[in-house]
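Every read-out reported here was derived from the displayed coordinates using simple, explicitly stated rules and does not represent laboratory data. Since the structure is predicted, the reported quantities are computational estimates derived from the model, not experimental observations. Cβ atoms are built from the backbone, for glycine too; each structure is taken alone.
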Structure 1
Amino acid sequence: MINFLLICIAMLSEINAGQSLTFNITNIKNDNGYVLVALYNSEKGFPDKPSLTFKKQRVKAVKGTLSIVFSDIPPGKYAAGIVHDENDNQKLDTGFFGIPKEGFCFSNQAMGTVGPPSFESASISVSNKPVSQNLKMSYW
């Protein structure tokens with residue numbers, strides 16, 4: 001009886017476990033600094049309020065391609081803002097008219113016309129299987 005209960009508990013934990021969300025980021029121009037990924041689970045704060053993120057990661061930059069994996073992501077809609085923080089000051093540096101001085105990209109490779117994209121255009125649906133996106137870092 002105890003073995004049966006342990007098997008049932010293990011099965012339930014597998015059913016309720018979240019999925020992985022992987023971002024394969026290409027076109028990273030150098031090894032300077034870090035790549036910052038802010039993952040949001042609502043439009044509130046997206047993409048410029050890191051304090052409102054659902055999860056975030058900071059990974060040493062690697063020239064070329066870098067994969068960043070978030071695990072245990074519950075079903076839902078998410079959007080990510082990604083920055084190549086070359087000078088390691090924990091933010092996207094901008095110049096005149098707010099033009100980015102460092103690399104950036106968004107989930108779904110979404111781009112806004114003037115400014116960042118909407119949460120909806122960058123949103124990714126996570127359900128019952130792992131999700132992976134290939135994204136290209138943009139530099140101006």
Structure 2
Amino acid sequence: MTVDLLTPLLVTAMVAVVGWYAAHRLAAARDRVNKRRELRVQYLIEAYRRLEFVSNRRITKDTAPDFERAIADIQLFGTPRQVALAREFATSFAQGGTHSLDPLLNDLRNSLREELNLEVAPSGITYLRMTFDDDGQV
């Protein structure tokens with residue numbers, strides 16, 4: 001009689017343990033994917049900001065390292081298309097000292113907005129750049 005009572009109890013305990021283990025594994029995998037996504041998005045947002053900051057401006061010794069780091073981060077964390085656009089920009093920039101960042105910035109902006117579940121933004125980027133006279137006036 002005790003064996004008849006023990007069997008359902010053992011089966012129930014085993015199902016609970018296997019269920020807990022499976023749920024734990026799935027949650028851990030989901031957490032890793034979410035953390036990876038969060039880290040990737042964070043680096044690409046920062047790269048976007050650095051590139052937008054130097055775009056249509058004279059690059060100085062102070063801004064050059066951030067600019068270089070942004071291109072490196074995109075090559076590390078970007079989509080294959082973004083990596084190709086970053087490499088194209090870097091090669092052209094190295095050869096001629098200038099090249100448009102618009103294709104890369106547009107692609108970054110679009111993919112980040114999609115990743116963050118934001119609405120599609122109008123195409124094209126408008127850069128606001130201010131110059132000041134000797135008196136500090138715009």
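Out of 1, 2, which one gives 1.20 for Cα Rg over 2.2 N^0.38 Å as computed from the coordinates? Going label by label, the one that fits is 1. Each of 1, 2 could give distance in nm of label points 7 Å out along Cα→Cβ at positions 41 and 57, but the derived value 1.7 comes from 1. I have 11.4 for mean count of other Cβ atoms within 10 Å over residues 33-40, calculated from one of the structures 1, 2. Which structure is it? Considering all the candidates, the number was obtained from 2.
Match the computed value 1.5 of distance in nm of label points 7 Å out along Cα→Cβ at positions 97 and 113 to one of the structures 1, 2, and report its label. The value was obtained from structure 1.
Looking at structures 1, 2, which one was FRET efficiency 1/(1 + (r/R0)^6) of positions 25 and 89 (r between Cβ atoms, R0 = 41 Å, to 0.05) calculated from, given that it came out as 0.50? Among 1, 2, the structure yielding 0.50 for FRET efficiency 1/(1 + (r/R0)^6) of positions 25 and 89 (r between Cβ atoms, R0 = 41 Å, to 0.05) is 2. Here helix-only ellipticity at 222 nm (-39500 (n - 2.57) for each DSSP H run of 4 or more, over all residues; to 500) was derived from just one of the structures 1, 2, and that gives -4000; the source is 1. Source structure of the calculated read-out (relative contact order in percent (Cα under 8 Å, 6 or more apart), 31) within 1, 2: 1. Thinking of 1, 2, which structure, once distance in nm of label points 7 Å out along Cα→Cβ at positions 49 and 73 is computed, gives back 0.8? That value comes from structure 2.
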